[in-house]
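Visitor: Read through the structures below before going on.
A short reminder: the numbers here are calculations on the coordinates, not readings from a lab. Treat the numbers as computed from the prediction; the structure is a model and nothing was measured. Cβ atoms are built from the backbone, for glycine too; each structure is taken alone.
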Structure I
């Protein structure tokens, strides 16, 4: 009950409230990226999927969108905590959209543009021991194996052989059956209707065995990724929200992207027609605790289509992109007829520039840096 007390400074009464309810943190999900100095990936837009806002409100939950993730809180009072009283799993789904056209330049993922797949993460596995688990992780990086096929609400599922007495079921991410039918003898396909079902991950079961997993999505523009967070009293894994005694556990989830690593190729071009430099050598002058200098291969002499001769030097190993490169490369040559030693500071490669495909190994992309001497 509110009590009135006199404010000694102003003379006006002030109100003291006995607060009986408040919010407690349940989950913090961070999106991390090794490219950025802060380790956080802020170039992402997160929005709740269909039905998530209602699920939050109906279970005494609140969601706050952070610069690089989300924070989930639950309401509790002196006598009642709604989320502790759930009788079936609560599913919260969020969509992630990348807000940077250069994302793949600095992210260690294949340059694949698959309109029928998205990245998918959830918290139902104990730990992300392999990329096939597709679950949120504290340490493992995102890879292309974390993708899942997207489908619409009507699916025509075909079989290689005729079916006899086959039972078809579809379960959602909470493993609740949302569709089931028994096929007529001789059937070679089955039409599955998920009209009215919320967007999210589903699995098709054939006689109880999982045959296909997909993400139901009805939007016109393909999203980058989806996240399912399942709050389940019967889940006692490492990522679960409940202890054996029913107490709530705060969880920290991560979606972690690795920075792209590529070899750097320095192309050294003489400004004039004559070759004024020889004995080209690139070395790393950076120093520091635990810093390992980058090595470079022997210089190659290459003739361009124009007939001009240039010199090319490759880094021995791929170099990860970061916002501010630590490397300080220098070029040492002998200049002119007298062979005077000549040293030049070299620019670092940038993940914001276009990468090139190595024609000798088309699976490799690299960064080309042109230097005029």
Structure II
């Protein structure tokens, strides 16, 4: 039976695909994909490569002992500070990377369903849904780097990586180096001159291997249902007649264990969430005072903000709705706003972030609200990164 590997470059973006059978692996054009999906689609296995830019990837401090006592949902609650989407609406998988940490990949459930729906509607045999950064081979001693015309692909480890616009490649490397310098970098294909120069400045501290251009198909053998970051697990697992009973059996085991320890952790989790809620509320108040410095008293933050918006919407129809949505994101993350300018092209936002991945997460969350955001620059600033983003309403 043949397998189709289909990559969706971005939410709502174009497809590219490969057909793998006993005769070999062949690239597919969009017309080929349409023909294959319209004829006998139920006989084809599908491995879907979802856009890494739609995913949240994070290393979380969870020990192996804690993993035996809590479920996947509790692990995802640790992403609460990193995701604009409520944790209850996220779907994720995780993999232990040490005795004290796990690597987590999460995606909005609705976005995942949108990506899967065309294949479910065609009755295809969905095998896996895996972030497309895993098309890049892992380097056990450090990083794997690909810079093409559009994107910079940086595979950081066996279970993590980033994909950003190619124009941000140098800033991405500088920030990643500051967070954790690798022993070696495998560079696939040609890279811009400034990237070669940057690699050369590391001298003997970094072993650089320049390799031929990467063929994505080289990693296909590892992209299957057993991949640790296959998103079709848990509630999203493919249901079959043989797997259904096993699914409920594992669910019953989980419930029995979870109920036994649930009350032990409720108090601690409640204290944690109250502390986080108080912190976010204070950040929101400070942001509100920055917007409306003449406000003498804050009784109901939401209602007062809505009143200001209604009052000013007719005079600043472009600015206030856009700023409102941007403010919701800034108020729920670890970003320090430095400056906001507004012109006919939208907002120009300057923020400080802990790392380039945090800056990219801000861009992803803005895009998730239907806002078009573009990273103009990202430079090291002390222990973090100062970035400039152009933000505008989606056309």
Structure III
């Protein structure tokens, strides 16, 4: 599992640093919030399509080639950002970024599930998620440091180098299948009608939680902090703290096996932090963002349990997981565009409040689904 953990560390380090760098770079180029929302929304749409295709392909050709594709497209996407000078070219970069994210998430859980079973599989996925969250924090801090000390170009060149290292590590992954892809099988695997009712319900439950976290992390956090006068270094520290506290909360849950009350407390942490952040006009922004991170971290065990419960015993695990996440990621694109419009019309307060309410609702529906499926957390 060591090579998988290393790949996830590098991938999260790069991907989350870019999630901060690109909106700030667009602001520096004079692009409006609405246009930034449209550019950023490209990635989730491509993510959905590519993840589904890569997932179906991986069930035929093995997972190694998909990890290699992730590394290759990481290099391409950052190189495009380095050369981009208008929103259209940034959108092309987002297409490749969405595809690279789709590749790794098409096989990430599968790589664990084929080596682990039962509760050990869920625990290993949570460990991987904790590694990714910690790496995200470090990547964002590195991005803030590079932007503050040097420039956008230097930062992007640094992440190109890391992408090359990620690409090379991808060849170490085990998991080969047959050499040819059969398109008829792919379309059959991606037929949503053949999935179980539990998976369909889980896919709908995932929508509010995914939208509630995607909007702040992919768009609103960096733009809001920039609007209240934070420099690039402080923006990086604040968002990195979100990821660090999220990883810590996930780790504590794994170690201590907290119950539902503690998880509900996490939901209201996210809501409270989101509501207070714009009301205080940026005062105490860093600790409030950290509180939201705690809430997000507490949601990971709940969501991974739902995912495992939905796909256990299924034949094409990668395809099933991709289909499960499709509604949520399509909703992310709509949410990011809507968030850009709402910020322009009403300010950041409405967006943060909406995200907090959606997050709490996701917890309620998640627990209802666990109760219905008679699965104990």
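Visitor: A value of -500 was computed for helix-only ellipticity at 222 nm (-39500 (n - 2.57) for each DSSP H run of 4 or more, over all residues; to 500); which of I, II, III is the source structure?
Guide: The read-out comes from structure I.
Visitor: With FRET efficiency 1/(1 + (r/R0)^6) of positions 173 and 333 (r between Cβ atoms, R0 = 30 Å, to 0.05) as the yardstick, tell me which of I, II, III scores highest.
Guide: Once FRET efficiency 1/(1 + (r/R0)^6) of positions 173 and 333 (r between Cβ atoms, R0 = 30 Å, to 0.05) is tallied for I, II, III, the winner is II.
Visitor: Right, here's the next one. Comparing structures I, II, III by Cα Rg over 2.2 N^0.38 Å, which one has the largest value?
Guide: With respect to Cα Rg over 2.2 N^0.38 Å, the highest-scoring structure among I, II, III is I.
Visitor: Give the label, chosen from I, II, III, of the structure having the highest value of relative contact order in percent (Cα under 8 Å, 6 or more apart).
Guide: III
Visitor: By the measure mean count of other Cβ atoms within 10 Å over residues 101-108, tell me the structure among I, II, III with the highest figure.
Guide: Biggest value here belongs to III.
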